[in-house]
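Following this line, the structures themselves.
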Structure I
Amino acid sequence: MERYRSKVEDLSKKIAAEMHMAVYDIEEKTTAKGKVIVVFLTKIGGINLDECALFSRRLSEELDQLDFIPERYYLEVSSPGIERPLKLKMHYLSAINELVEIVWDKDQNRITTKGWLQEVNPDNIVIKDNEEIIQIPMSAIHKAWTCFSNSRTREQL
C-alpha cells in the first residue's frame, strides 16, 4: 500500500472535506477475502451509516476511474468508534478531555495508565488520574486509545 497510500489519502481527504468530515486514519489489512483498504472518518457529532455509504461510493468511483491500485482490493469505510486508537498527534488533540488508556514505559517497566487527557504538548501528554497529574513522554507510549465513559463529571477534568 505504501506505493499508493498517499494517493488514496489525498483523494480521501479531498472527498471528506467536501462532505464536511475528516479522515481519521487509513489502514490496509489482509483478510481471508483478500486485501482490504479501510478508511476511518470522523466529524464533530459523529459519522452515521449514510455518510459512510455516500463517502464509500464517491471514493470507490474515483479509485475506479483513476485505476492506480494494481491488485484487487475491497474498500471499507467506517467511523473509528467510540473507543478509538490514538496513533497520530492529531488523534491525541481530538481526544483532549476524554478518558484514555495509555500503555507506556517508565523506568524500564511497562505501565498502563487510565485517566482524563488534559494536554498534548510537543513531547508529552498530560493525564489526570483522580487527583494525580501524570506527564507521559510521547516517545514512551506503546499503545493508546479512548475509553467510553458515561459517568464523566467536571471534577474529573
Structure II
Amino acid sequence: MATHDNRTMLERFDQLAEACETDGLDQICTPDMTNHALGSDRPAGLEGTKQFLRECRDDPGRAAWMHTMLGQQDLVTIAEGAYVIQFGKRTGTWPGGQFRGYDIRAGDYEYDVAFMYRFEQGRIAERWAIRDDLAMIKQLSGTPTHNNR
C-alpha cells in the first residue's frame, strides 16, 4: 500500500481515538496489533487498544492534539514506506494524584509527544509513543512520592 494510503488510514485511527470510539478499528488495525504505548496490564493485540479507548470515554481531561491560533493542529506527520511518525504538542487535564513516582496536583498541562506506527498491508500493526511526562510533572509542580520503607 502506498505511503499516502497509510497516512490516510492513520488519520482515520486518530479520529476514532479522539472520539474514544472502537467501531472501525478492525478495518484499520491488524488483529494482533502490538500497541507498545499501553500498560502491561492491558490485553494483547487490538483488544488492549479497544479497552483503553472504551475507558477513555469517561475521562474529560484526556490528552488531545493542541491547535494553533488558526485552529490547525500543532502536528507534523512524516510517512515513509511502512512507517508513519507524528510529532506535536498535546494538551490535557490531570485529575491530580500519583504518576510515575510523583504526587501531582490537578491542572491543565501540555507536552511534546511522538507516535510511531508500522503498517502491514495497509493496516496498523505496531504503535509506539514517546511523551514528555517530565514536562507535565514540572508544569503541575509534582513532588517525589515518599516511599515508606
Structure III
Amino acid sequence: MELLVPDKVRFIIVHCTDTRCDDSLSVDDVRIWHKARGFEDIGYHFLIHPSGFIEIGRPIEYVGAHAVGSNKISVGVAYVGGRDRFNNLADTRTFQQKIALQYCFLEILKYYPNVQAIIGHNDVSVKFCPCFNAKLEYKDFLSNLKY
C-alpha cells in the first residue's frame, strides 16, 4: 500500500456503509466486501458504530480506497448506516455517531494538520453517501478549533 503524504492531505471524507441502521457490521465485514471488489484492504480508515464505538480500518498513514480521484489527498471515515429500517436512504447517524465523528476528525488532524475541509463522498462523486450534507454541517468545524 502507498503511504499518504501528510502535506498533501486536504480533506476528510465522510461516508456511510449504505446498510440499514439496525444492521450489525464490523470492520472485518467491510474488509471482506472491499477485498471482494479488488481492494488491498478495507477502504476506510475508520468505521463508526451506532454506539459511537470507533473501529480502525486501513492504517491512517496509508492511502485509502474510499473516493476515486481523491484517495491520495484525503482520509476516509464511514459511519454504519445510511438506510433506515425500511431500507430507504436516510441520515441514520445516532447522537453517539455524531460525537464520534467529531472525535475522529480531531484525531485525524493530529496526523494531517493541513486538512482544509470535511466533506461527504457525494461532494467528490455522484453518490448519495453519506446521506447528509457533510460539507454544510462541518463547514465551520475547522475554523472553530482553537490551536
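With distance in nm of label points 7 Å out along Cα→Cβ at positions 34 and 138 computed per structure, which member of I, II, III shows the largest figure?
Once distance in nm of label points 7 Å out along Cα→Cβ at positions 34 and 138 is worked out for each structure, I has the highest.
Suppose you compute Rg and Dmax of the Cα atoms in Å, for residues 50-89 alone for every structure in I, II, III: which one lands on 13.6, 36? Computed on structure II. With Rg and Dmax of the Cα atoms in Å derived from the coordinates and found to be 18.0, 55, which of I, II, III does the value describe? Going through each structure in turn, the value belongs to I. Looking across I, II, III, the calculation of relative contact order in percent (Cα under 8 Å, 6 or more apart) that yields 17 traces back to I.
Coordinate-derived values only; no laboratory data. Predicted, not measured: the structure shown is a model, and the values here were computed from it. Cβ atoms are built from the backbone, for glycine too; each structure is taken alone.
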